[in-house]
Structure P
Amino acid sequence: MDYAIGDVQGCFKSLKGLLNKINYNIDRDRLYFLGDVVNRGNNSLETLRFIQSNQDNINMVLGNHDFHLLVCALTERQPNKNDTFLDILSASDKTVLLDYLLTRPLVIEHKDALFVHAGVPPQWSKSDAITNAEAVHKNLQSKNVSEFLSKMYGNYPNKWTDNLSNEEGSRYTINALMRMRFCKEDGELEFEHKLNVDQNPENFEAWFLHSKRLMAEEEIFFGHWSSLKDVNSKNIYPLDHGCVWGESLTAYNLTNHNYISQKSLEVN
């Protein structure tokens with residue numbers, strides 16, 4: 001069986017509970033994590049070690065919290081007071097774990113579906129998303145990765161154009177694929193609002209509600225938006241169900257199309 005799993009965010013007890021529920025078998029099943037496997041919960045180190053040590057049948061896309069860990073580890077940026085991945089930064093296998101994250105993609109194509117952390121801007125096709133994600137991936141594999149990471153924080157450019165520099169294009173791509181919730185039809189990004197789709201800022205809509213979205217006929221599985229409720233949009237599968245906030249951790253069985261949820265087992 002193949003499963004897509006929403007944001008774990010260091011909630012390793014809940015993850016173990018979910019894997020028990022699906023009768024996870026390392027010799028039979030494949031897991032695809034939709035990003036944000038670390039931070040906010042209490043067991044980021046155990047979570048990342050589990051994923052990294054089972055690469056033959058586990059993969060993940062980078063989420064904004066995973067990316068934030070890389071930035072704090074490899075640049076001069078300091079963790080903030082709410083970050084809970086300090087155990088990774090002081091672990092004896094830190095380098096192995098960080099190297100694993102640096103090799104993770106921003107999108108994964110699974111049959112006809114796409115896995116991503118936040119979403120795909122409406123003006124991008126699947127090939128656009130894959131191509132632009134790969135450009136960021138190459139930068140994460142470069143010898144100058146620390147310099148690259150040090151330039152990736154910021155909200156601009158908030159629009160995509162074909163004449164963006166490598167740095168500008170990478171920043172837009174990271175923001176779109178890892179942070180986006182609301183945008184305009186042309187892909188202009190907005191970062192202030194995190195509530196449900198019916199509370200959208202003026203002139204913006206949830207990225208998946210734009211009528212001319214180029215990936216409307218293709219399935220997209222994503223996390224990131226834990227306050228997203230009652231989504232009834234074709235081919236859209238939001239799987240961050242707020243485990244770190246005391247709600248649930250959810251897996252979607254890509255074989256039989258069932259949802260399996262584990263009520264949060266975390267005590268924060």
Structure Q
Amino acid sequence: MPFTLATWNINSVRLREPIVLKLLEEQAPDVLCLQECKSPVDKIPREGFNALGYTHMVARGDKGYNGVAILSKLPMEEAGAEDFAALGHARHIAGRLENGVTIHNFYVPAGGDVPDREKNIKFGQKLDYLTEMRDHFAASKPQKSILVGDLNIAPREDDVWSHKQLLKIVSHTPIEVDHLSAVQDAGDWVDVTRKDIPEGLLYSWWSYRAKDWDAADKGRRLDHVWATSDIAGVAHSSRVLRDVRGWEKPSDHAPVFATFDL
């Protein structure tokens with residue numbers, strides 16, 4: 001049976017519960033993966049989600065920062081949570097559906113402002129995190145799996161508003177792109193969004209600093225949906241819900257969707 005999945009950096013699930021409920025009511029994905037929940041797991045507002053049929057949840061939480069959760073209408077069991085780079089952060093959770101598909105939900109470290117690990121410890125942590133992701137998937141050789149989340153890297157030239165101007169800006173530097181590519185290769189992951197939308201500018205994040213974000217359109221594609229090559233071929237209908245960025249009290253990210261005929 002086909003199912004639709006969405007991924008969204010919500011930037012506080014409690015603060016933005018109203019727009020999460022709005023998305024669930026209007027779009028009704030079968031599975032919603034959230035990042036930057038900024039909430040302990042027991043404080044995630046489940047009552048409204050349950051009322052809409054999202055009665056299954058796996059999550060990891062931190063008070064005030066980080067945090068990942070998978071909400072599902074479909075029965076789901078927890079399938080692990082990794083602490084890559086030993087940061088002690090809630091940045092990964094995995095859930096397994098009854099059809100055997102494992103969904104990995106990631107919130108990769110942003111990396112600070114200076115793309116130099118000698119001058120910026122956060123940038124080094126980001127690279128180390130990606131390296132350990134690579135090694136994990138090289139060893140585990142995932143199959144029938146989906147990887148989603150805010151990976152905090154816009155890899156392609158058409159994933160940013162200006163490739164030339166952002167080459168030295170964290171999220172689009174060549175070393176970050178190389179590290180992300182190594183993760184993709186290690187797990188035999190296919191970028192489902194770009195499989196479905198192979199050409200053209202495509203963004204999922206616009207800075208809060210730009211009040212005219214829609215008109216200026218200086219975006220980046222930081223949010224991703226990948227699938228292992230054994231199931232990537234049945235993925236379709238990828239889309240970024242750009243209008244959600246303009247909802248009341250929005251996240252600076254827009255949700256990304258894909259459907260899988262599994």
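Remarks
- For the set P, Q, ranking by relative contact order in percent (Cα under 8 Å, 6 or more apart) places P highest.
- Rg/Rh (Cα atoms, Kirkwood Rh), for residues 48-103 alone derived as 0.95 - corresponding label from P, Q: P
- Highest-scoring entry among P, Q, by FRET efficiency 1/(1 + (r/R0)^6) of positions 64 and 96 (r between Cβ atoms, R0 = 25 Å, to 0.05), is P.
- Structure (P, Q) behind the derived value 2.6 of distance in nm of label points 7 Å out along Cα→Cβ at positions 144 and 184: Q
- Computed over structures P, Q, percent of Cα pairs over 15 Å apart, for residues 168-207 alone reaches its largest value in Q.
- Which of P, Q yields 2.3 [distance in nm of label points 7 Å out along Cα→Cβ at positions 112 and 176, calculated]: P
- Mean count of other Cβ atoms within 10 Å over residues 40-47 - structure with the largest value, from P, Q: P
None of the figures in this text is laboratory data; all of them are computed from the coordinates on show. In this text, all values refer to a predicted model and were calculated from it rather than measured experimentally. Cβ atoms are built from the backbone, for glycine too; each structure is taken alone.
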